[in-house]
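Visitor: Below are structures written as structure tokens.
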Structure I
Amino acid sequence: MTDFEAMYRADPDPWDVADRWYERRKRALMLAALPRERYRQGLELGCGTGYATLELATRCQALRAVDGAPTAAAHCRDLLARHGHRHAEVETRTLPGDWPEVPAAGYDLIVVSELAYYFGATDLRRWLDRCVSSLAVGGDWAMCHYTPAFHDRRQDTAAVHALVDALPAMQRRVSHLDPEFRLDIWRKQEGAMP
């Protein structure tokens, strides 16, 4: 996988997430598309420097944000602290192996942006299984990914999202296809196995 820690050490905002129109627009669309106004327990995988995390913290009673790059996670933690979001935790973990703790009732929101296409096939399958098992029945899973080709992508965005579509427990509720990104939100169905 790409060395994100080296990227964040070289540039604290390598994708200009704070200011670039693409990033701000994508974030706003994703947040507006979430079916519920409030969530009990949210999990954001691949939080980066925390600009989406900051918005998610206003919608979640409790929020756990995870990133594999310690520098990005520290920035996210500082951003949340500056805005008084003490109910949000930030963890540095290498996914899918070092999975965050799952609350007894599961998460009712999982958010993933610009992450899943970096996994190889085996890790992607393992990561998808962990997302499904961590999501509570009735919970929402949002994924938003860049669609054009780039050098360190290991999976195609459409193929990754199609894998979630094929999961029996998941029903797609929202879909937005943009020339630059794809946003889908699924809900875990009643009677679905964890």
Structure II
Amino acid sequence: MKTVIIFDHPYGITASHNQPHKRSYSAALAQQAIKDLKDSGNSVDIIDLQKDNFNPVMGKNDLLNWRTKSFVDKQSQNYFDRLQDADEIIFIFPIWWEMMPALTKGFIDKVFAKGQIKKANGHRLILPVKTKIRVLTAIGTPKIIYKFHYGNQLGKMLKRGVFGKMGLKDFKIINFNAEDRSKEQRINDLKKIKKIIL
């Protein structure tokens, strides 16, 4: 099974160690996911948007791809090609201001572009329908407040507005709140990832 991980955090995917102001629970989520996948014999392709210096801005030239069938941005084309034979795609990022970071939004805008869409069964297909989508986030807002006060808007947007429109029904989003949890609790949370992604 091939899994592509799309990772977005300014500190990078290796910033999982407990070093103040240089650590990221998102990176800890990614490192655990990579380990679990590889231990289970899966191939893992990592797209680290920060490391790649991905430009999330959908400029006027990029918008051409919404009406044509060719990518203007070679990096977006590369990402698109890498996703085509993935059995599973995992997004990992922090939630800021109750939404995803700009690089992740730009990735969705530029890589899942209208010019690449094929229509079938009323759905706009970019990826094979069997593709599993998993979203692992690090969130500061207590999960119950995010769900009931803010309405879990990110989950709805991704499930209904992005992947649902592509006909991808095997979708799960799991928010991990690490801020108010002990080190032991955070480590125990990481152990839950295997069941989510495999």
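Read the figures in this text as sums done on the coordinates, not as results from a lab. Worth saying up front: this structure is predicted, and the values here are computed from it rather than measured. Cβ atoms are built from the backbone, for glycine too; each structure is taken alone.
Visitor: Compute mean count of other Cβ atoms within 10 Å over residues 57-64 for each of I, II and report the one that scores greatest.
Guide: Max of mean count of other Cβ atoms within 10 Å over residues 57-64: I.
Visitor: Also, quick follow-up: State the single structure among I, II that was used to calculate semi-axes √(5λ) of the Cα gyration tensor in Å, for residues 81-184 alone, giving 23, 17, 16.
Guide: I
Visitor: Just checking, which of I, II has the largest value of Rg/Rh (Cα atoms, Kirkwood Rh)?
Guide: II
Visitor: Taking FRET efficiency 1/(1 + (r/R0)^6) of positions 137 and 177 (r between Cβ atoms, R0 = 25 Å, to 0.05) as the criterion, which structure among I, II has the greatest value?
Guide: II
Visitor: From which structure (I, II) was mean count of other Cβ atoms within 10 Å over residues 41-48 calculated, if the value obtained is 15.5?
Guide: Source structure for this number: II.
Visitor: Hey, distance in nm of label points 7 Å out along Cα→Cβ at positions 33 and 89 derived from one of I, II reads 2.9; which structure?
Guide: I
Visitor: A value of 1.6 was computed for distance in nm of label points 7 Å out along Cα→Cβ at positions 25 and 161; which of I, II is the source structure?
Guide: I
Visitor: Assign the value 24, calculated as relative contact order in percent (Cα under 8 Å, 6 or more apart), to the correct structure from I, II.
Guide: II
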